[in-house]
Structures are given as C-alpha cells and as structure tokens.
Structure I
Amino acid sequence: MTASSQTIRVHKIDGNSANSVDDQVAIEEPLEIRLGYSTPEGRTASSVSITMRTPGFDAELAVGFLYSESIVQNSGDIMKVEHCGPVAPDTGNHNIVRVDLASNVEVDLGRLQRHFYTTSSCGVCGKSSLDALRVTGAEPLAVGQPRFSKEALIEMPDALRAKQSAFEKTGGLHAAAAFDSQGEILVVHEDVGRHNAVDKVVGTLLARDLLPGSELGLMVSGRSSFELVQKTLVAGIPLLAAVSAPSSLAVQLANEFNISLVGFLRGDTFNIYSGGERIS
C-alpha cells in the first residue's frame, strides 16, 4: 500500500517544557508523467510533466492532468496506465507513471503548458494568460443550472474535513472534493498540492464516466487560483468553492466562462465572486 505519511522524531516545545516525540509528516515526492502514443513512425513516449505530489492515486492524478490539458477527451482515449521505472529507496514508492493512449488519439504536445516542472504549492506558476485556455476551444458553461443551496455549501467544509484522513495525521495536505447539488460528496482526494488533489478528483470522475460534470460542484481546501478554475472549466463543473480567497485572474476566468466561484467559505458565511444565479 502506498504511504502518504511517515513518522519522524521531533522536539516538541510546550511553554517551558521540551519533549522528544513521534510526529507524522506528509510525504512529498516527484512524480514523472510519461505519455505513450502513436505517430506516423510508430509508438513513442515522452515525459510531459514532473510534479511534486503525495504518493497515492497516481494513475488518477496523471489522467486528470491529461484531461485538464485537453490531451485526452474521454476514458476511451486511454489504453493503459501503469507505474514504471525504479522504486524510491527510502519510501518504496513508484515515482514514474506512464499513460498509454489508444492508437487513434492524436497528440498535440504544444497544449502542455507545464513543461517540465511544477511545484506542489501552486502548479503552473507561469500560466497567467487567458489566451492559453481560449485556444483549446473552451466554451462558457450553461447559465443557471444546477442550483446549489446555501445550506449545502456551508456544510461542505466540515464534510470535506471529516473525509481528510491523511490531514488528520499530518495537518499538511490539501483536499479537493466533487459533490452534487444536494451536498453529497462523491469523490475526495488529498495531496500536498492543490492542483494535484484536483487532478486526482478529475481523473476519478473520468474513470467513472462522470465527465463533463455539469451537475457537480468542486470544493477545495485552500485558495482558488487561475489553474484550479481552468481545471474546473475543462471538467465541465459549474461551481468551484474554496475556504480561502481567489486570485484576480481566477475571478476573471470564472466570469468569462460562467463558472460560479465561491470563496472564504467558512462557518455560515461566504463570498460569491461569479455566477451567483446558481446559488439559492
């Protein structure tokens, strides 16, 4: 079983006392995503991304990433996903995953904007232009539907926290969840990176044939960045809610593509930055 945390010895200071105790920290290791695909000259493989992530659900992360970057359109585009390469000596984790696409899938590597390294904290720090998304043919989402109740939204942070098993151990992981208009959580994933947690959710939804997620909302435990709104849009999910603040570009993107964007969702209060007609 893949380990998401490890035990280390720490010196705990509490007032005037100091003790040596065991503590749990979230594991952070690089994951290389390799893409196998057909060309006129035959099958080939390319390394398309390296991201720092929490091990676990690597296949979902890789597939979600490729879906968010419009490399794959549906689960039928994917022939096989498997770990490859050596095992990390310290943790025993596989840190390379290869996604082999069906022979009829045409691959445009120019769509991959995150060459080749992303950080766990912010994802694609350099992707700061709406033009990169417009060229993929993204369309604004349908107006008004579905509708999410205020009550369902304000219960979401506690519902998400209750399902964050790794966070309870380490206190160091972000989480993302897909939920329906009644507030029922369908998928939850954790990771040291916000964007990785969302990719894992998107990859799981794709495997379950739940994309585009036109009847779903997405909840994230941190802030809303441009990239998270982009992933929400490509997945066809009409609402993104976060416990913290959005960035200016996230608000601009949400407004342009008719995504309901909620921030500072804490207790019984929240801010609506875009698409308020979906919230009753």
Structure II
Amino acid sequence: MSPPPQLVAIVNVTEDSFSDGGRYLAPEAAIAHARAQAETGADWLELGPASSNPDAALVDPDEQIRRLEPVVSALEPGEVPLAVDATRPEVLGWALEAGVGMLNDIRGFPDPDTRERVASGEARLVVMHSLLEAERATRDAVTPDEVLASIDRFFDLRLAELVQAGVDEARLIIDPGMGFFLGRDPRASVAVLQAIPGLRARFGRPVFVSVSRKSFLRAITGRPVDAVGAATLAAELHAARIGADYVRTHDVAALRDALAIEAALAEKV
C-alpha cells in the first residue's frame, strides 16, 4: 500500500464556486473554515480567490488579492502551511511575496515572466494540465485517449520550460486535471485516475489529484453536487491507494478517517 497522501483542504474565498460559492467569501467565514479544516487534519490549506468552473465570472487580480490578504494574514502564524489556487500573474506574485508555501496554477504557469518570477522563490508549484490555457474549465468533447496524449505532451513541454527558467525540479508537482478541465466525457477523468502510477513513473514528480465533487462523479452517479460525497470519497481513496501524493478535498475529516481505516485493515492482526 502506498504511503498516505498529504491532504489539501479547499477554502474557496469566492462568490460562485460550483459547490460552496459565497459561503466563505467573508474573511471571517473563510478563516473559521480554514481553521476547522486544519483541526480535522489538513496538511495544507488552499485558498482560492476566484472560481474556475465554466460558468464563473472573471475576477480581476486586485479583487483576488483583496480577498486573500485578510485570510493569509490571519492564518500566517498557524502550523498548517498555506497554498493559493490562482492563475493571474499578479496574484501568484503577491502570494509568493506573502510567503505562501504552495502555488497552484490551473493553467500550469504558461507565462514566461511568471515562470522566471516563481523561480526565485521556494514555494512548491502545482503544474496543472487542462485542455486549454484559460482561467475557467471547458465542456468540450474529447476522447480519453486524446486527453492522455495531451497530458504527456503538456508535461513534457511545461516541466522543461520551468526548469529552463530556473525552477528547482524538486519544487514541481504535477496535476493531470479532472472533471471539466478534461472535457465533458467522464471517461477521461476515470482514465486519468487509472493512469496515476504511470504518470508518477514517467515524469518522476509527485502527483496532485483534485476529484472532490467534480463533474465526472456527478455524471457517473447521477447525483447533484450536494449528494456526491460518497462518490468523492471513493475516488479519493482510489487515488491515494495507487500513489497520489496530494489529494485536494472539500472534506478533510471524511478522507482522513477513511485513510485511517484502510491503514488499520492493512495491518496484520
């Protein structure tokens, strides 16, 4: 059995995230939610100042930073390291200067100037693959084989570009994308989940997986977003079991408990 993954708690400081938009937009709510996730066992607290779902509105960089500042300031003294999920160079630069420990860019750091800027820092970089270099997901129709080929091409190119820009390879984490980031066919996300061991072997980097409440789970089960917790947990456990190094989740407590039970069951009596 693979070592347990690090758990990355989702804290959406947004108006229109697909599952909890508006719930934690107020700084006090976001801070309280982040602290609750830390208490239940999160290894990282990931703050998202803008939603990436296909129907979300764009949020300008100044507003994203305004949303992040009070939350980062309040959580900074804590023991759980912070991550920021952002795409705009201005926001990534601000997070780097604020000392955030992990930057997660759903575009995979496509901008050369941004790559050079992050090279000077120490934050871990989650390099995410998607079918387009944009700030929101898509609903395009693409086959699973096309998605897997796209992942190989993307990481071959982008990892090399980041290293060439001066980023220490040890800071790089790969995220193959999930849900609408891989198009509207749920089979693509299933194929990518099944391919995690191969991705780790091929690229030699830790793998970051974000399946929580994603569209492919809702498509397979026919459940709405507020009833897809069991499907999420099943997919997260599968990812952990076959070698995911980081699992990004809305429900740290459920996943932490499930991993504890799996570990106990694996022990010899």
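None of the figures in this text is laboratory data; all of them are computed from the coordinates on show. As the structure is a computational prediction, the values presented were derived from the model and not from experiment. Cβ atoms are built from the backbone, for glycine too; each structure is taken alone.
Numbers at a glance
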{"item": "Per mean count of other Cβ atoms within 10 Å over residues 82-89, the highest-valued of structures I, II", "result": "II"}
{"item": "Source structure (of I, II) for helix-only ellipticity at 222 nm (-39500 (n - 2.57) for each DSSP H run of 4 or more, over all residues; to 500), computed value -7000", "result": "I"}
{"item": "Ranking I, II by distance in nm of label points 7 Å out along Cα→Cβ at positions 90 and 258, the structure that comes out highest", "result": "I"}
{"item": "Highest-scoring label, criterion being Kirkwood radius over Cα pairs in Å, among I, II", "result": "I"}
{"item": "Test item: distance in nm of label points 7 Å out along Cα→Cβ at positions 10 and 42 calculated as 5.3, pick one of I, II", "result": "I"}
